[in-house]
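Each in structure tokens, the structures are laid out below.
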Structure I
Amino acid sequence: MSPCPTPDQAVQGTAPGICRLGHYIGGKYRPQNSARTGPVYEPASGMLRAELGYAGRDEVETAVSVAAAAFPAWAGLPPLRRARVLFRYREILETQRAALAELITREHGKTLEDAHGELQRGIEVVEFACGIPHLLKGEYSDSVSAGVDSWSLRQPLGVCLGITPFNFPAMVPMWMYPIAIACGNTFVLKPSEKDPSCPLRLAELFTEAGLPAGVFNVVNGDQETVNALLAEPRVAAVSFVGSTPVAEHIYSVAGRNGKRVQALGGAKNHLVVMPDADLERAADALIGSAYGSAGERCMSISVAVAVGAAADPLVANLAARARALRIGPGHQLNVDMGPLVTPDHRKRVRSYIEVGLAEGAVLLVDGRDCSIAGYENGFYIAPSLFDRVTPAMRIYREEIFGPVLSVVRVADLDTALELINHHEYGNGAALFTRSGGAARRFAHAAHAGMIGINIPVPVPMAFHSFGGWKRSLFGPLHIHGPDGVRFYTRLKTVTARWPETSGDNDGPDFSLPAFG
């Protein structure tokens, strides 16, 4: 193995051999300095792409110390000056869009078109954060009493931590750090160890935009690294996106350590198709949302709820479309779906297909035996489609996170809502119908944080907030948008009086002040 001399060479793959990836701390790339390492694959070919160093307590302590040291000066800048750095960052991201998309596709496996879409949604959060001078405006009350005024301030927390998943190596980190940094915090990102190159590059580009050293740092690693970060007393807040068991662990451990936490967990998103819906559009929506990015999205539709007479024609449409999807390397043209991210994840998804068969679901389309010419070692599974799935089955209850769609047949909208509302996850839910009354009822009655009406993946724009209900979210605040600003700041209220003269004093008052 040969090391990558610079982060640009590391992530662009221009250094010979297999790269060794490390961290980005204090405005510069820090090479691997740990005996603990893990593999980074190229999912399309199955080849080992890089060796990633996992940070131990020393690297964690260094990153947090650097971030803590950078905090006072960065927090002390006027929000307008912080916003100008974000404006420059946004322009650089636009110029680097193609190279960043290639990085995402190379290490995650999703198609280039999908990678560009991910970057667009991430850049939109940067654009939202550019408005931080307006977003930090407080409230002001003149004359709450004679000569007394009161107003509120939003002030930064300190060092913030982000722990992000493999499925969106650009977008999910960008849900966090642009807003946190715009609010005046410094940030340590622990991205997924499966596809770390894009986050490293994002940090380097932020430095190019003029961000002071130490304000944004990337520490790579595993569970041991995460636990060291959670135990670090100088970390004030933790944002997490991932599976529900890990989200619950993060929420519990970080909360015990006195940190503010938002932890977004798993999902089992339902799309309900009414008999009056446009079934062609509904089928297209289900195919795109279930199999896009190989189903590795927290907002993927994994359950199609077919109501009444919609079931038979909908299932026939889904089966025909699923069989026709084009599978292959994400960098090739005219590919609908790429590989899964690692061989272990492919094995996990295959095991769920076998579980569904054992439980009695009808497997209409079986994607387990998928081989791509010239890429026989890639981590591919073709789309799989189950019919006659019941709520008692594991493939209905559990998050598979792969290209597996389950069809549940129900008699009416009431039963569909019962399914959604009794599931432990409540991330997103969608309804396809021509009935305004049914749509309005669904939007109000479905127990999920994000609702789509004739839209299959209702991911809010950056100026709204993203988050689920029930065991899809731990913590009171959603991510990015207005809730992001609230999460990364704390509220302070000031009440002030300016006496006219030094003798304006009525003596001590031992009652609770009652202004007015």
Structure II
Amino acid sequence: MEETKKTNPYIVAISVLLPAFLSLAASSATNVSQPHIAGFYGATQYETNTVITCYIISGGLMLPVTGYLVRTIGKKLLLFYSIWLFALGCLLCVLAPNLQALIAARIVQGIGSGAILPLCQAVLLEIFPPEQRGVAMGLFGVAAMFSPLAGPFIGGYLTDNWSWQWIFIINIPLCMISFALVKLFVSNDKPEKQKYNKKFDIIGYSAIVIAMGCMQVVLDKGQQYNWFDTTWICWTTGVCIFAFVFFYVWELEYKYPVIDIRVFKDRNFMFGTLMSSFINVTIYSTLLLVPMFVQSLLGYSPSKSGLSMFPRAIVCLIGLLLFGELSKYIKPKIMAAAGLITISVSLLMLTQLNTTSSIESVILPNLLLCVGVPMAFVPITALSFQTLPASKNADAASLHALFKNIITAIATSASATFIARVSQVRQTYLVENLSPHNPIFQYKLAALKTKFLIHYPDVVAAKKASGSLYNQLLQQAKLASFFDVFTVLALMAVAVIPLLLLIKYKKQKPEKSAS
């Protein structure tokens, strides 16, 4: 049997974190370049949304089979294939002659990226000793949390200074470096020859493909087609729910499941995954909502709003590394509870903003949010995997990523819908103030009309004054809807704290050094 070399765990960590960073940054880097891609191919911005969603779907579809592929060919070989496929997808994106070819290339890139993150998590859990799992998950958080935050800034910079193709070009040499690092520093893990390695659960995998495909269609098109007022949205949702239930039951009963869903029987893993999913919801919802708030209500340009979000990525990076080290000295449940309270406070600070707020008053709560996120993420993720045997790490990491992918996709779509629908409800309540019987409204209307009379005749001035006040009402209704969604997220942060009581904590004994 071949002896494995003892390599410094931090060198191995860098080797697997680089491809993980690239794969996750690729999911958000194209967000800011959508208008450029649309203009290049003569398409609408709505059509170019598929460039983003097809990457997420194809990556998500790889998550259920990661455990099976690890058992079949091993982690190192699967990481090789994933990096090469990701690099090939980047090359095809650069060469794509039309939008359809770009979408096909993004699917190839997404398939390559899908297995990288759970593989990175599984390798980190193996190379660090049990008492350093907090450090391992802090490093993992650098890829999982920092890269999606940094992606829009990197994508915007490359697009503004060169072209949108550079978002893909820059990945190719970095993929080659990743491949060399993995080859040199990640140890070989030849899987044992077992019967189930040769069997693939095609029925179970088909069910999850149908479920996730239908879910993504519903989330993408729901708001456009007024959700469940449309018959085909109802049918697609029904097929999605049925496929998910069928997948769950089939995987429990089938002898050779594509993914070992029984890892959810581990209490730590189940509740830890649920809490990690909430942290993801907070990160991605605010990543969508804060720039929307800054652009639509404060009037900032997309590039400036992206720049205003970048400090939180830096703070998140520092926090992940810092709290990874501090987790060795602070009890994980105490750190996680403090992190969730910090998240809640930062979200409540966002409800104090108004249409005259400075950009500094937007950045401050975001910085506090990205102190709370790593403070909660590091101990919760470490506790999730603490009671699982090492042989289950690959399956558990895949399920962990898949569950977070599903919850985050639903929450992101729900946040955008929440703003659209609740602002309409708020508008209905506020419009009663625009009444002839309201003396304040009459005073404001008369004051505005007097100003407009300088340049316009009486009738036009009256209409412009009314329109101006109604515009202000729409702004206030939208502002109130942002407050509502931030309040809901803040309450959720506090509501998940009691789940920490259901998680077991085993103090790990440091491994004895071999004499």
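Please treat every number below as a calculation from the coordinates, not as lab data. These numbers come from a predicted model, not from an experiment. Cβ atoms are built from the backbone, for glycine too; each structure is taken alone.
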Hey, helix-only ellipticity at 222 nm (-39500 (n - 2.57) for each DSSP H run of 4 or more, over all residues; to 500) derived from one of I, II reads -12000; which structure? I
Quick one: semi-axes √(5λ) of the Cα gyration tensor in Å, for residues 188-275 alone came out at 27, 20, 12 when computed from one of I, II, so which one is it? I
At a computed 19.9 (Kirkwood radius over Cα pairs in Å, for residues 156-387 alone), which of I, II: I
Working back from 44, 32, 24 (Cα extents along the principal axes in Å, for residues 268-403 alone, computed), options I, II, answer is structure I
Distance in nm of label points 7 Å out along Cα→Cβ at positions 60 and 396 - structure with the largest value, from I, II: I
